[in-house]
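A.B. asks: What follows is a set of structures to go through.
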Structure P
Amino acid sequence: MPELPEVETIRRGLAPALEGASFTKVELRRRDLRFPFPRGFAKRLEGAKVMSLSRRAKYLVAELDTGEALIMHLGMTGRFAIEEGVAGRKERFEPGRFYDDSERLAVHDHVVFHLSTGRRLVYNDVRRFGFMSLTKLSEVEAHPLFKGLGIEPIGNEFGADALARLFAGKARPLKSALLDQRLVAGLGNIYVSEALFRAGLSPRRSATTLAGKGTLARARREALAEAIRCVLAEAIDKGGSTLRDYAKADGERGAFQHEFRAYGREGEVCVRPGCRGIVARLVQSGRSTFFCRVCQK
């Protein structure tokens, strides 16, 4: 599933095409995606102008001049493409190729947004785990999808002090705590593994050991907060990570997968200078975790 850097990459790719444009027509080529579309979905969108496109955790949120917000989630294989006719042929701009699969098949184009600029925004989803919804702008934060979400790891609120507060009394493994969207919103399996490696912390360490008042606990959470910020910033700069079926808005593949230091490197020699460990893999909460038993404590 696309994580925060991938969704942010898509947002940045789509924003110039969507912000300021209106939906002149909305085609729904099936009744549902992961969930049924809201009642009157297409009609409520037609004529609406996109005032801004933002991201909350792994969701895209388009603020509309009708007083509603269009909420979109990519699921596992969702992808957007901007199409426009140029000199009698179609040009395609697809922000984020995060899954390295075969070419997109039109049979999986489930939603087509016709824009006032003459462009089309096409949503393609092979597995149909993505979904779209509409809600009042004034009720976005209280929406069931967002209510209870944790802090943004690239926001001003995030830092060592926030981790101390969030991890207090949390005896569960550090990896599990970081994946809990009620604590930190948007982090996923790839970037948690990478951040823990950079911070030199074991994914099996109890989260509460970073919440204490001692010097060592503070040093650990400061290292982790910095690692999370750096990993996410670098991943966004590289356009995300391309694995099986993720793509950027312009159709280019993300490049951060070439920077992985732990994720997917099972059996390889640890890249930390001076460490002779071998990257191991274990399963936590049904997800693969990659780490070095020697230098991650």
Structure Q
Amino acid sequence: MKAAIIFPGQGSQFVGMGKDLARQFRIAERLFEEGDETLGFSLSRICFEGDKEILTETRNAQPAILLHSIAVWKILKEEAGIEAVITAGHSLGEYSALVAAGAIGAMDALKIVRRRGELMYKAGLRQPGTMAAIIGMEKTDVKKICENSSRDNSIVVLANINCPGQIVISGYIDAVHRAMEMAKEKGAKKAIQLNVSGAFHSPLVSSAEKDLVLYIKDFKIRDTEIDIISNADAGVVSSKEEIIGALSKQLTNPVLWSDSMELLLKRWDGRIIEAGPGKVLTGLMKRIDRRREVVRAGTAEEIKKIVASEVDFV
């Protein structure tokens, strides 16, 4: 069975995540055990039983989502015989996609995203900022609002172009607030400030970019075995150099998710699986192309339906 695999990003975490997978699939149990050993602390306990605030910390949420996503992918591959033909991941999820594409080992990816989370958190402390979701406006209109809301020492930029009518902005707190007010005045359905620790995907976190690239270069990264679509430019990357460049740009550039999915849909006309916690990407796809179905695979029950072939595959 062949499928395109897409992986969720930060914000999809929840207390109890992965517990059912570890209980019912030995593959997942071993992966969480290996993850705890690799990081030197019990990430599995934070996932399964942890306090919500601790799990939501960027440095914990990122490895937690990655580990859950990879566990799902490995179960799909080994238990259901799913073969990935193309893959992509939303921001953090791009690291999960790299594992699925054979470019990097699971534990190496875990170390990198833990470091990525730490660097992003520190960047947020060094240069405080925030993010907001603008609902019901087109990208060109939101971009103009950001330009009009920015000042020489206080900018706001596009951060995530998730789907038609859903854009996330990022920047200095006062600039984001100005943009939110202007968006509502211009007819946005909603302008919602997000609960984040920094202005991610903006120049405010540029201090993390250099350190992250230096850290990544110490790991073995291979050419991909299948196509992977990069967030930074909504194009396919395959070589080590292309991958490192894409991961570097990803921190400060907007996530071009809508464009990435448009490319995926052009390259693949079969089944698409969202592998990992939550259902954010499934919802976004309904806004991008309602005709294309996404199969959810995040819980043991959802995976068992696929393993039992209760879900049809093209």
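Taken together, the values in this text are just the output of simple stated rules run on the coordinates, not laboratory data. All of these numbers come straight from a predicted model, not from anything done at the bench. Cβ atoms are built from the backbone, for glycine too; each structure is taken alone.
A.B. asks: Among P, Q, considering only FRET efficiency 1/(1 + (r/R0)^6) of positions 112 and 136 (r between Cβ atoms, R0 = 25 Å, to 0.05), which has the greatest calculated value?
C.D. replies: Biggest value here belongs to P.
A.B. asks: Ranked by volume of the Cα convex hull per residue in Å³, which of P, Q sits at the highest value?
C.D. replies: P
A.B. asks: Something else about it: Rank structures P, Q by FRET efficiency 1/(1 + (r/R0)^6) of positions 80 and 280 (r between Cβ atoms, R0 = 41 Å, to 0.05) and report only the one at the top, that is, the highest. Kindly include the intermediate steps, with their values, before the conclusion.
C.D. replies: Numbers: P: 0.65; Q: 0.95.
Once FRET efficiency 1/(1 + (r/R0)^6) of positions 80 and 280 (r between Cβ atoms, R0 = 41 Å, to 0.05) is tallied for P, Q, the winner is Q.
A.B. asks: Please state which of the structures P, Q yields 2.2 when distance in nm of label points 7 Å out along Cα→Cβ at positions 128 and 240 is computed from it.
C.D. replies: Comparing all candidates, it corresponds to P.
A.B. asks: Another question, then. Suppose helix-only ellipticity at 222 nm (-39500 (n - 2.57) for each DSSP H run of 4 or more, over all residues; to 500) works out to -15500; of P, Q, which structure was it derived from?
C.D. replies: Going through each structure in turn, the value belongs to Q.
A.B. asks: Looking at structures P, Q, which one was mean projected area of the Cα convex hull in nm², for residues 40-215 alone calculated from, given that it came out as 13.3? Please list the in-between numbers first.
C.D. replies: Numbers: P: 13.3; Q: 11.8.
Of the options listed, only P reproduces it.
A.B. asks: Ranked on volume of the Cα convex hull per residue in Å³, for residues 32-143 alone, which label among P, Q comes first with the largest value?
C.D. replies: Values: P: 119; Q: 159.
Going through P, Q one by one, volume of the Cα convex hull per residue in Å³, for residues 32-143 alone peaks for structure Q.
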